[in-house]
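Once you scroll down, you'll see the structures, which are given as structure tokens.
A short reminder: the numbers here are calculations on the coordinates, not readings from a lab. Bear in mind the structure is a predicted one, so any value in this text is a computation, not a measurement.
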Structure 1
Amino acid sequence: MKKLLALVIVFTITLVLSACGGPKELQMLWWNDGEEGVAMQALLDRYEEETGVIIELVVLPYGDYESRLRTMINGGEAPALARVTEGHLNNFKEFTLSLDGVYDQSGFTNHFYNDDDESISLPLDITANGLFVNLDILDANNINYPELGDPVWTWTEFITEMNKLKGVDGVTAPGLFDHQAHRFMPLMYQHGTTLWNQPYTSSKLTSSQAVSALTLLETLYTDGIIEGFSTVQSANAAQLFRTGNYGFHMSGNWNVSGYQDLDFNWTVIPMPKEANRATILGGKSMTAFKDSGMEQEALDFIEWLASPAQHDEFTGAVPYLTPRLGATVDYGVFSDEYAVFLDEIAATDEQYVQDWLTQVMIPGMYPIINKLVEDVANPARTKTILELLQDLEVELKGIMN
């Protein structure tokens, strides 16, 4: 009788578990720039302990990320959660869930909204552009570089100093430039121009300042100050900088964490300027998608992640610049490097911040401007700098009108 009762109990429990579908399991799409995947996995492990909800971290190469996300959404298999850039949010905003009321948005900066003015992201970090330098190479070749608080280089002074590295044994090229839109646009702002007079109808993309900015980039390529595009495209600029054979890498603050184990001395110094100093703000966020079948579970996790303890643990462990207002993050041995990025942000006029926010609202904008940089780097191109900018202006306006 007791054995029969035990069998009935086991059978009943099995039926209940089957009906409930077992432990809830979600997918979170992710890519890594450095150690941030480790920091997120630690949070996911604790979340599972506290709630019983399993969240699988699906790590993809960044180059495949957007196409994979699009395939999943179009195939009816949207992930519950995903780490996203502002470009991803812009391209997929109609598929995301509103986060209004999910967490206290007043405690964060760098929000992104859909067309109904609903928040669709929890900011995870903010980013800025900057100049990484190989101190071993610069010091060995008597490069006079500015430190935080010094007068910054002009672009002419920068080129003069970096020309000293040409032909030096062990130096493949003076430096590296990420060939993304994020890196070119600060040059525009440093030349004293916005991209738009009136958003999407009247631009400054063919102004003399814009032509000068793109001509500067052309000069950096043609004079061999930066490595050729084809090499960077095939190997990745950050991977090349890791070799220790380049004097500088113009990139973003996410590489601070990725460069922790380099075999040479490096730091971050202020970027050069033309008319003024400027950077652009970006960042990564967490978002939740419609039709994943786990919508409420995804929102519950975002609410949990937004709390100060969890959020500060993530940004402190990576570390990244935090978007949480009032947060105190210990950047440890890299405090000096992060201080330079924070100074770049502080030196950027608000008009450029707003102009970039206007720009990222254009669907598919990033690959279009990335192609512009590729065209400038192509020695076989036939179009002038002005013609390339005219084409860009027509294409960007055409999307929005």
Structure 2
Amino acid sequence: MTAFRYKALNAEGKLVKGVLEGDSDRQVRGTLRQRQLRPVEVAVASDTARSGDGGRFSLLGRRLGAADLALITRQLATLVASALPLDECLQAVADQSRKSSIKSMMLQVRSKVAEGHTLAHALNQFPQAFGEMYRAMVNAGEEAGQLAPVLEQLAHYTETRQHTAQKLQMALIYPFVLIAVAIAVVSALMIFVVPELVGIFVHSKKSLPPLTVGLIWVSDFMRAYAIYCLIVIVAAVWLGRRVLKHPARRKRWHQFLLQVPGLRGVLIALDTARFASTLSILMASGVPLIHALRIAGAVMTNLALRESSSVVSVAVQEGTSLSRALSQETFFPPMMIHMVASGETSGDMETMLERSALNQERELEMTLGTVMGLFEPAMVVLMGGLVLTIVLAILLPIFDLNTMVR
């Protein structure tokens, strides 16, 4: 059966949309009429889909959000573990989805499974939604006859990734809001308040303090060119994003980021933790080490670190142990290398990789907490300093007002 997207009019004359499965569009139209709906448009869902706001997009190129992927995986893992047939599990996941695009996608996956294809093959239709690691694990689970445990591992992994991403976002929201408020307050003072306060001094024949002169100059500049500065900043951001789309330029940018003190440790901890946790779950699912290394390297966001992981993969393929290959690269933390070496010695590398990932994530949380703890008072001091400068620039001529009047 094929998934069809439809538009129909209900008994009240309102347009309704949805997704139905059927052998043909004619059968779907018949089903709609049985439901007291008058079909307006019926089309195969695999061709195009519409987002909630009516915009068009291709399902083949649509990415799933971390929250959606975690929810789908958890639902599927729970249903498969209950020994329901796989096509019924997929149907249940589709029925429970509130987003029409996800429902359509899951119905297409179900259709492929109902035709006799494996789940991994069905998921290959949507490489942007289900990444290579996800599909490799599902394939390994199906080949080993352990799909339910593998899906459970995947559910835990996606939920952990979502939780980590949310923590990072929450950690970054406050400083960005604080910076935005600081810029807005200072800009408002310089554009609207300062000109009114210092206007009485401009026509004075007496010389003004250098601090006041500088404040007036900055205020005049911002009033005259603030909009142009904003346009330049927006254009620079847009141009920078365009330039960084080129792989070679993006790689040089990533290499530069790794040279920035403080930022280097955060980026390395973030990517190597992702590398270790991905490699652990792939190996635990039965994916061969070489293939697992290639997939784990692909989930790293920094291109310089990704290149180092490729070197490690080649070295392991040539017969070098994983711990030795990691030690030859400068980016991988010593603790991770020691734990991998212990895992190779004990034969329990998956567990040691998982512990390494947990340790790095814990260190990352501590680092972010320290940075945020220092950033907040630093921003308060900076804001206080700016406001104090503006107040002094205004008060200095007032202190000398009697002299100016005489």
Structure from which -24000 was derived, helix-only ellipticity at 222 nm (-39500 (n - 2.57) for each DSSP H run of 4 or more, over all residues; to 500), options 1, 2
2
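Given a value of 13 for relative contact order in percent (Cα under 8 Å, 6 or more apart), calculated from one of 1, 2, which structure does it belong to? It would help to have the intermediate numbers written out before the result.
On the way: 1: 27; 2: 13.
Checking each candidate, the match is 2.
Starting from the value 203: which structure in 1, 2 was volume of the Cα convex hull per residue in Å³ calculated from?
Numbers: 1: 168; 2: 203.
Matching structure: 2.
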Quick check for you: by mean projected area of the Cα convex hull in nm², for residues 97-224 alone, which of 1, 2 is greatest?
2
